[in-house]
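Visitor: There are structures below to look over.
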Structure 1
């Protein structure tokens, strides 16, 4: 059995172990950060970033074991932030997958030891066909480190593992340096939230970047009447569109106001007949949202004002209507 009353450690001992792991990892990250004070290291990093930025092909990232898992994550981060990247499994490379690498690509090896036998065919292929090769390793003098055109040598840090065998601190440094590479490219490209949404249309990340014009109703689905319409006309339009409100517009589609079911109740209570003019009873300067604003901002605005829908206007012109349910269905909360 792995655990039991006789083997279960005290709460304080477990907490101490966790804190020790965090402190060792923190110290390793501090060493990595201080490495950028070294001109040689920072120059290699800068060169790699700009080579990737200018690349006509893709970044091919490879690594074995735990480093391979980090390589997959770095690949995913690059692709989701606008840098074409692909993971190459070293064990499959020598069985045909080397053909994935083209003359326009750049290969990045992530390897703690720099001595994994599975990496040798990839190194040989890069040398034979003059494919740029960069290595992220804890051993710059290793086979992979020595063969690289650019070698980012990670500091020799203490692993957080209590028996000093499981790659822990070292793989964290690999991951953070990969993130640093990806995010440096984000800034260099001027990668925006709109660009991010293109690669994340689904899920919560995509939902938070949806714009109002992605969700709003347009055309005949917008409830609208003219200022000279009667209360009966407005009530009929609200019933048709099922929004509980109708926009009041002029001949140029400029938004003059809104007439809501609340306005209707107040009009009737105030003694107005159903032939009364909407333009005299509408709410002027209604709360609106622009089509290019984030849908999450539209939801926030509706919640803060306790309303269920907003008319969408651009430079005063009616463009659409968005309901709170539209945002919730899209996964915005």
Structure 2
């Protein structure tokens, strides 16, 4: 009788444990589904309405492991993966740019060892940057499929379209960062053409000229990729106009990158000046404030590097849109004489 009781007890205990573990799995799945839905409906829109890039970086770097871990108990949150990989890649890219500036400053100061060390750090950081951006592209492909190889995906909402575009940006950024790391992250070399082809699936005017901006940037950067009869810089100029009209000026960044690649220094300067003027005169679209702030952040980073190479320091405070060799106005000259 005692043996029967012991056997029954063990059976009941095992059953209770199984039910308990099964219950935990159900709770985890439900929690994951709720967090995915909440993030898409509220967290992402909230962040996009802010202008604090540092806060967005901190949030994404802190919460990405938690949110992405729910793939173990429910469907993988690919759309969140696209956005969070793009954001965390941008965070790491900012660190890589800082290392680049330190290297340039050390070089200008004649400190070869410090310059070399900063360049080593920069390359390592760009490898991580490229890996993060590339993760975003992988999530994009897993969720939307390969548009370059077939039909365009059907979009259920504006959010779907936005994440699609974010994935394209992540792909192109992955390629750029991988080049900076000498190919350490292993991003496919045909990434540019894949991104360019995939831009056909979203409306150019609705999305601030970004689809055409991406496509034209690829044309400007990859030899032999320009279709007959097309001018990348004419397309970029039109894309920039659409961004200005929407007050989401991300296309200015594409314009500067393409111009730098072709050594069009005056266009680089003119675009930076225009960006500053547009931002001062026309506040960012409130729904997409973070995207517009991201554009300014990238424009400033490009300006900082230009200033550092020429002067040994980054863009002066309140000096974005100005350059070291600008002709001073008569009023500025008079003020300076008065001070002296």
Structure 3
């Protein structure tokens, strides 16, 4: 199966890297550069900007940032984290980092067209740029040096195969941000291998609206027996939506957090596709240190895969202790 094959590649791609494992809005309070002192290397102090499309309050990004902070602490890096879910604003944050002459930039490419000019500005000043989490098909043509993440389409295909194996008859794939290339690739992959999938767009910035939209859809179509969410908070909301609608639809999701792990243990959510966000944040920062301090480039011109892999009741206990520590 595509997902199993890629999971093996993901493990092989990162085994060779050292796993020794700073911030703005979202699940944490502001504090750019916190916890970035006291590195264990003897290379000169560097400044790295990490700029994402995080929607404030989405706990997924706490895992990204913990990984980035761990690498920054090890590598004697001042980490400047910023985020904006609106692509033009994210691009402006990248341009600000370029103007401040940071040593390197790690960014997400959820809407790559909007980021092109800012990436080119970095290249013009010889500031290395790496991408992670979103932009699998866009990073290389843009001239970005490295990419860390999963292939959303292949991950989606694995989900579709699993729906078939579980005997599902009709699914909805819930996209919380229209125009986000990776989210759309995931649902496209699901639909490729499980054609009885309908896309449901919701406003991910308004969770009560997400809940009511999914509830209404399940009430409208009782034949839906699986809801595929694209993030842990949305999966947990879908659980409540199913209860509201009196639906027996099962819930599966991409991505995890501590509450989602508990939901799998309790049977409210069947499984999650894990792309290892802690690892994405860690590798994005550590790769820039390796490049700046030793000229290393990871991946040989190909993406470094951090996932996907399924987490379900059969292996959830192995993940649970790390989830409690806030790293899975």
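Visitor: Please state which of the structures 1, 2, 3 yields 44 when percent of Cα pairs over 39 Å apart is computed from it.
Guide: Going through each structure in turn, the value belongs to 1.
Visitor: Of the structures labelled 1, 2, 3, one was used to calculate percent of Cα pairs over 17 Å apart, for residues 129-176 alone, giving 41. Name it. Kindly include the intermediate steps, with their values, before the conclusion.
Guide: On the way: 1: 41; 2: 30; 3: 49.
Answer by label: 1.
Bear in mind these aren't lab numbers, they're just calculated from the coordinates by the rules spelled out. The structure presented is a predicted model; accordingly, all values stated were derived computationally and were not measured.
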